[in-house]
Structure 1
Amino acid sequence: MRLRLTLSLVVLSSCLVPVASAQPDASRTARMIADLGLREAAEPLRASAQWRAPERVLVRDMTPALQRWLQEVAPGVQLVSAGTTGEARAAAADAVLGFCEEAVLASSTRVRWVQTYNAGVERCLTSDVFRQRGILLTNMQRIAGPVMAEHVMAMILAHSRGLPGYLAAQREGRWARGAVSANWTPFTALADGDQPAFSLVGKTILVVGYGGVGSEVARRAHAFDMRVIAIRNTKADVPPLVSRMGLPADLPAFVREADIVVNTLPLTPDTRDMFDATIFGAMKRTAFFVNVGRGGTVVTEALASALREGRLGGAGLDVVEPEPLPAGHPLWKAPRLILTPHVSADSDLDEDARWLLVRENLRRFVAGDRMLSVVDTTRGY
């Protein structure tokens, strides 16, 4: 992850600023906010009596080109680069971009805002420093939603067309038309390694965690003429693309009617181990389970057992617990499993959007405006 971030910054320094000259940053940012539905805070920062214009902002791994680009929206503010936690601790600042470790925040009582470079913030919230000091936390929620939804659909389509079985036959040099059943056949009735082919039309997909990623999954599933049902943490109007919306307590009932279950949950005390043996036992034996949320929301052994014993149609996992998956772990040899190494957010467009958000939030922080993508630290997302 650290290597990918560093490479992204190198790419940013060489190509992002020229792109901005062809299309003004303000218009690109406005379009990104509208397209992704990024949320503004209810109140501007300057509405608080405690707000003051920042003097010093710490930026993780800032190149000279990146510094010039960020400085345009932060006139009069000193931007300081740090590559390690030790360097960050030595740089007292009013805001921190890219670090959220307690050791960094504890080194300066001036820190009032932290911007993460990722959507998940469970590692940031392992201590109470954010709540105790009222530090504002913003993240990358919704930024990777579209591409992660594409990853989900790729896994679903690969499973529905039996592509893992065909790829295995291809590697072995076999013309194996019989590897896929033309009918909706229970997995327990198939020979080992066989995959059933089925159409997505009319199938029910359950999205658990109907947020930025979940809503994008629903859009794509609806385009395949699937029936969408969903679970989210709060009561609200049912979105147009969703047939039925439930709360977490409704999960056991909802999984019973789903042909495909997609988990996009963040990791919080409430979501940890939510998908356990009871939930997997309630699913259809032909159901396909996808997880692009967090590995800790799933009891790994319960999932591995369901796959091994033929009590689940299959699974597509981009996140696991533990991660990375150690050598010899049962999941490596689990049947009907598609496994990718936490790459569902990777794309050719993702980094540009991330840095546009970082820059826009920096501009808003300096001006005391409404911030984007604010995390509720009590909920953890």
Structure 2
Amino acid sequence: MEKELVWKMVQGQIGYEFKNLDLLKQAFTRRSYTEENGGENNEVLEFIGDKALDYAVVRILIQRYGHLANGALVDGTNLYGLEQEIKRNQNGFEELKVNAFRCDYSEDDLTKIKSRMVNKKALARRMGELGFSEHLIMGKGDIQNSINKEDSVKEDLFEAIVGAVVIDCGWNQKVIQSVVEAMLVPEDFLSNNTDTNYVRLIQEWEMQKNGCIPWYKYKEASYKLTWYIREENTIYQNFPLNYNYSKLKYHCYVKLLDSMPVFCGFGVSICEARMSACKLAYEYLEKNDMLYSIVDEIENPNRDDAINQLEILARRGYFSIPTYDFSQSYDNNGNPIWRCECHIEEQEDGFCETSSSKKDAKKGAAYSMLLSVLGMKEE
């Protein structure tokens, strides 16, 4: 891909257009390159981005779990309901009702959640999903050693991009927050057991279909504007007539296939707007029978490849890694007979196969299990 298209792609995915494109290029430039060719690398940008990322993640957590004593939400900018309440006590004297800040989680719990969100593997995963690490500008040694595949290098790139945004936007907190939320996908960490993570579901669908993540476009604007200005070929999130629209500060547009409409969701934060847009997209796919199922994962289920095919499904999260138990006996002529049992934690029944070959017995047991999880019968 030509570099001009790379920079356009990166800016589209993070939802920010650089005024000084050299800063974005610097974020992708490792020291190994500048040692050979001169210029500036991304190391100081990493430092800046690391600190900005911490602050942005704390704001995300407080938006999600913090509130005032009277139940009013904390939106990260204003404290709704901050007005102090005065009432008279039993003796007729006025008392000030303290509207203090509360949080659903303790400091230790928040620290653990934050650590999961910004650790090396989490940031590296996002750079891999976005495809950004493939475009690192590196020296010859780094290229030969494929250094861009290492988690620590991907983590550095994530932080450097955030750092470049910090400098380019002049430390504009709203911009920084927007970019971090676009890059990080906080929904992966903040969804609870009753939530459906539509952002992750839509991302996985698009990865299977096109090998890339969806394109997002973010806008900070009043929801009321969409009453009068609605774009063609766009499905908008709707609300009840008595809904409080004043809190909806952000729009998120999600684009999948060219043959499909664009989906627009709203929220009090970028995270909420993106989740709403992805829910619209998911409901559209479900209604039009376009969702992938486990059957679509394996193109040609067969006995010879069953062990690998079963593991592929496990690695993609459909069930736990299969286990195999072996036992050996002998027939009347003294020839070995191998028995293999295949088990999956989520499956009540296991499957077994016997053969004179240990490997063949494993294939047979795996194939029976594969057909079972796919809901297929052996021909």
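The numbers here are math on the coordinates, done by the rules we state, and not lab data. If you're wondering where the values come from, they're calculated on a predicted model, not measured in any experiment. Cβ atoms are built from the backbone, for glycine too; each structure is taken alone.
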Parent structure of the calculated result 0.00, given that FRET efficiency 1/(1 + (r/R0)^6) of positions 272 and 328 (r between Cβ atoms, R0 = 30 Å, to 0.05) is the read-out and 1, 2 the choices: 2
Among 1, 2, structure where relative contact order in percent (Cα under 8 Å, 6 or more apart) as derived comes to 13: 2
Top of 1, 2 by distance in nm of label points 7 Å out along Cα→Cβ at positions 56 and 128, largest first: 1
Label whose coordinates, when FRET efficiency 1/(1 + (r/R0)^6) of positions 264 and 320 (r between Cβ atoms, R0 = 25 Å, to 0.05) is calculated, return 0.95 (choices 1, 2): 1
Answer label among 1, 2 for the case where P(r) over Cα pairs in 10 Å bins from 0, in percent, calculated from the coordinates, equals 4, 18, 23, 22, 16, 10, 4, 2, 0, 0, 0: 2
Mean count of other Cβ atoms within 10 Å over residues 216-223 from the coordinates reads 15.8; which among 1, 2: 2
Structure from which -14000 was derived, helix-only ellipticity at 222 nm (-39500 (n - 2.57) for each DSSP H run of 4 or more, over all residues; to 500), options 1, 2: 2
Structure from which 201 was derived, volume of the Cα convex hull per residue in Å³, for residues 48-231 alone, options 1, 2: 2
For log10 I(q)/I(0) by the Debye sum over Cα atoms at q = 0.22, 0.26 Å⁻¹, for residues 152-207 alone computed as -0.88, -1.11, the structure of 1, 2 it came from: 1
